[in-house]
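Chemist: Before anything else, here is the set of structures, which you'll find just below.
What follows draws every value from the coordinates through simple rules; no lab data is involved. Predicted model, so just to flag it, every value in this text is computed and none were measured. Cβ atoms are built from the backbone, for glycine too; each structure is taken alone.
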Structure 1
Amino acid sequence: MLGAIGAAIAIGVAGYGSVKGLEISGHAAAGVTGEDEGNFSSALILEALPQTQVVYGFIIAVLIVLGIMGGEMTLQKGLVSLIAAIVVGIMGLSGILQGRVAASAVGAAAKNPAIKGKVLIFVVMPEIAALFGFVISILLLISGHVF
């Protein structure tokens with residue numbers, strides 16, 4: 001039961017962070033594309049970056065479920081699964097902040113197309129926090145012998 005709750009937390013919380021970040025950056029991307037259709041490709045790239053947090057949550061959820069399906073789930077494995085899911089879920093909320101940065105980057109790139117590559121760096125920075133949470137979640141699952 002704890003593993004199932006963990007899988008739901010991993011995908012649900014990280015997914016919320018991604019969706020909210022995509023909403024924020026999507027508003028800006030739609031706005032600059034509406035003003036000039038030539039902004040579409042760079043706006044799309046910047047707008048899509050908060051999507052990765054849900055990928056991290058999805059992978060952790062799948063690993064937890066595979067652990068449940070592949071062997072007997074003990075209390076220890078369930079607790080480790082839950083903790084790993086909480087870590088990736090909380091760090092997945094960085095997608096909201098990444099969406100805010102992406103929205104600003106979309107606007108800046110629309111005003112000055114020469115800086116598209118430079119503003120991409122700003123948008124990637126919040127990703128690092130989510131990536132750290134993802135790696136720690138995997139290490140927790142490995143060390144807890146969940147899969």
Structure 2
Amino acid sequence: MFEKVNFTNMCMVYDDDKVLVIDRKKKDWPGITFPGGHVEIGESFTDAVIREIKEETGLTIYAPQLCGIKDWYEEGKRYVVFFYKTNRFEGNLQSSKEGEVWWEDLNNLSNLHLSLNMEDMIKVFIDDSLSEFFYRKEGDKWVYDLK
């Protein structure tokens with residue numbers, strides 16, 4: 001038996017101690033996060049993250065490295081978010097309809113209005129001993145593990 005799957009991505013673009021953030025306006029997951037989005041049918045995962053970063057930030061990224069995943073199962077479907085990071089980019093930073101973008105000090109992120117659970121997701125991006133942020137249901141509540 002196979003699961004139905006929805007693939008998305010998120011990328012931590014960094015320059016020394018600065019990271020690129022977006023203040024996402026979508027009502028389903030608002031707040032400050034890293035840019036990213038959906039993988040289109042037939043699109044490679046790498047091409048998808050490069051496209052999404054360009055659409056949301058104006059930057060062209062190179063050599064994004066897979067550094068983890070976030071996943072959960074809901075209403076008969078597995079949702080998978082591929083986490084990437086790169087410090088290779090070019091272009092002019094510009095905000096989009098998705099939200100305002102800017103460079104932020106990595107150490108200051110915890111002082112901002114981050115998207116739900118973003119503070120723990122950042123740990124997967126930066127801690128090489130972690131590779132997965134896994135949501136699961138316990139009764140009526142969602143809980144998660146960092147693995």
Structure 3
Amino acid sequence: MEKMQLAPDFNLPDQSGRTHQLGDYRGTWLIVYFYPRDNTPGCTKEACLFRDKLADFSQLNCRILGINPGNTDKHQQFSDHHKLNFPLLADHQGRVARAYGALISLGPIKLTRRQTFIINPRGEIAKHYRRVNVGLQNELLIRDLQKLQQEFDAG
């Protein structure tokens with residue numbers, strides 16, 4: 001079995017000001033998804049699909065975190081408006097997105113590429129999705145998560 005890469009650590013505030021670190025999620029599976037902007041059509045659809053499937057992910061002992069360079073106030077408005085039930089982390093400087101290879105810098109403007117990571121209970125990147133089809137993502141993530149969990153439990 002090949003050695004997996006440790007997921008880059010982070011220490012970021014969510015939409016309600018609570019700080020999240022990668023270590024907070026040890027022992028559980030974690031989906032970290034990077035998205036370009038709050039309140040854009042694709043990003044809204046992606047967040048709402050995660051919201052609607054959160055119970056399915058929870059049954060698989062999996063938590064979800066969304067990350068982009070937006071600020072906590074914008075994340076709070078976005079979360080409230082769409083009744084999101086998971087944290088949106090504010091990566092103001094883009095350091096976390098850069099560490100995960102998801103940052104796009106256009107001069108002073110920082111954006112994130114739409115990418116998703118499954119992180120296992122040891123804090124290792126179990127799967128990286130460089131291309132994301134928002135409409136099909138959750139079914140693929142659930143299927144892959146189930147397979148990864150079986151391999152993890154067997155290993």
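Chemist: As an exercise: helix-only ellipticity at 222 nm (-39500 (n - 2.57) for each DSSP H run of 4 or more, over all residues; to 500), calculated from one structure in 1, 2, 3, equals -29500. Which structure is it?
Modeler: Value -29500 for helix-only ellipticity at 222 nm (-39500 (n - 2.57) for each DSSP H run of 4 or more, over all residues; to 500) corresponds to 1 out of 1, 2, 3.
Chemist: Work out the source of 23.0 here, i.e. which of 1, 2, 3 gives that when mean count of other Cβ atoms within 10 Å over residues 18-25 is computed.
Modeler: This figure was derived from 1.
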